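Colleague: Presented below are the structures under discussion, each in the form of C-alpha cells.
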Structure I
Amino acid sequence: MTKLALARILVVDDDEVMRTFVVNTLRRMGIQTIETATDGVQALRVMITFRPDLVLTDIHMQPMDGLEFVQQLRGHSNPLVKNMKIIFMSADASTATLESAMPLGTFGYIVKPPRLENLQTKLELALK
C-alpha cells in the first residue's frame with residue numbers, strides 16, 4: 001500500500017457534482033479515508049474531528065470561500081491546523097485569483113475538473 005493510499009483527505013467544494021467527482025478520483029488512486037465539506041465554515045468544523053493530512057479546497061464558495069478558509073487556518077492556534085497542507089482547486093484560473101491564492105502557503109492550484117495524473121502528482125509532492 002502506498003503512502004498516498006494511507007492519506008486522510010478533506011475535499012471542500014460547494015458543488016455536489018464536483019465534490020463527488022473529486023472523491024471518486026481520489027478513490028481511483030486508492031485513497032479511502034476521505035471527508036467532505038460544502039464551504040469553509042463546515043470545513044473548519046470537520047477538520048477538528050477528522051484531522052486530515054491534506055485539504056483540497058475550491059476557492060469560490062459561500063458563505064466562506066476557500067481563500068478566507070485558508071487564511072483562518074493559517075491564523076489558527078493549533079499548529080496541526082495552522083500548518084495544514086492545502087491544494088486549491090478552481091475553475092477560475094484568472095491572474096487575480098492566482099495572486100490571491102499563492103501567498104497563502106499552499107501546495108498548488110489545480111484547474112477543475114482535475115485530471116487524475118495532475119491531482120496525483122500534486123498530492124504526492126505535498127505528502128512526501
Structure II
Amino acid sequence: MLPQITAVLAKRAGTIKSDLDEAAQKSAAAEQARVDMEKAVAKARADARALVDAARADVTAKLTAEQEAAEQRLTKKIEEAEAKVDAERKKALAEVPGIAEALARDIADKFAPANASAPRQRVAGEA
C-alpha cells in the first residue's frame with residue numbers, strides 16, 4: 001500500500017509541478033503581452049501627439065499667413081484712404097483763397113453805399 005501512496009503522491013507532485021510550470025509560463029506570457037501592449041499604447045500616444053503637433057503647426061502657419069495677408073490688405077486700404085484724404089485736403093485748401101475773396105466781395109457789397117453811382121471802396125487785396 002505504501003508503494004501505491006508513494007506513486008499517487010509522486011504523480012500528484014508531477015501534476016502540480018507541471019501545472020505550476022504551465023501557470024508560470026502563462027504568467028510570463030501574460031506579463032510579456034502586458035509589456036508589449038503598454039509599449040504599443042505609448043507608441044500610439046506618441047504618434048497621435050506628433051500628428052496633433054504637426055496639425056497645430058500647420059494651422060498656426062496658415063493662420064499666420066492669412067493674418068499677414070489681411071494686415072497687408074488693411075495697410076494698403078489705409079494708405080489709399082490717407083492719400084484720398086490728403087488730396088481732398090489739398091483741394092479744399094486750394095479753394096480757400098477764392099472762397100475768401102468771394103466772401104470779402106459779398107461783405108463789401110453789403111456795406112457799400114446805397115447809391116450805386118458812388119465809387120466803391122476797395123477791399124484789402126483787391127486790385
Structure III
Amino acid sequence: MAAIKKCHDDGFKVSVAIVDQSGLLKVQLKADGARPHTLDSSRRKAYTANSLRDSTHKYAVLVTQKPELQSLTRLNENILLLGGGFPIKIGGEVVGGIGVGGAPGIEFDEVCASVALKVLKADDTFEKK
C-alpha cells in the first residue's frame with residue numbers, strides 16, 4: 001500500500017505487485033484509474049527482479065550495453081527488463097520481488113517501489129543517493 005500511496009501523492013496511478021521467492025504472485029494492488037496494462041507490467045517486473053536477483057533497470061541497461069545478453073529478454077514470458085522492479089532482500093537473502101508499473105517514467109516507478117521496501121524493512125531499498 002505504501003508504494004500506491006507514494007505514487008498517488010506524486011500524482012501517478014499505478015499497480016504494485018509482490019512475488020515470493022518462487023516467483024508466485026502474493027499481493028497485487030491497482031490504484032483507481034491505473035491503466036489495465038499496469039497489472040501485467042508490475043507483476044512481470046516483480047518476477048524479473050526476484051528471478052534475476054537485482055534491479056530490473058540494471059538489467060535493462062545491461063542488455064543494451066552488451067548485445068550478447070539480449071537472450072535475457074526472452075528467458076520466458078514473465079521476464080520484463082524495464083525499470084520499476086527490485087528484489088526484496090531480508091537477512092541477506094532474496095525472499096521475493098516488488099514491481100511498480102504505471103508512472104510516467106521508470107524513475108517514478110522506482111521511487112514508489114523503494115518506499116515499499118522501506119516498509120518491508122528490506123536490506124536494500126535501492127534509494128537514489
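Colleague: Identify the structure, out of I, II, III, from whose coordinates Rg/Rh (Cα atoms, Kirkwood Rh) was calculated to give 0.95.
Modeller: III
Colleague: As an exercise: distance in nm of label points 7 Å out along Cα→Cβ at positions 17 and 73, calculated from one structure in I, II, III, equals 1.9. Which structure is it?
Modeller: Only structure III yields this read-out.
Colleague: Looking at structures I, II, III, which one was distance in nm of label points 7 Å out along Cα→Cβ at positions 9 and 65 calculated from, given that it came out as 8.4?
Modeller: Structure II accounts for this read-out.
Colleague: Mean count of other Cβ atoms within 10 Å over residues 33-40 was computed and gave 15.0; which structure, I, II, III, did it come from?
Modeller: III
Readers should treat all values here as calculations from the given coordinates under stated rules, not as data from a laboratory. The shown structure was predicted, so the numbers you read here are calculated from the model rather than taken from an experiment. Cβ atoms are built from the backbone, for glycine too; each structure is taken alone.
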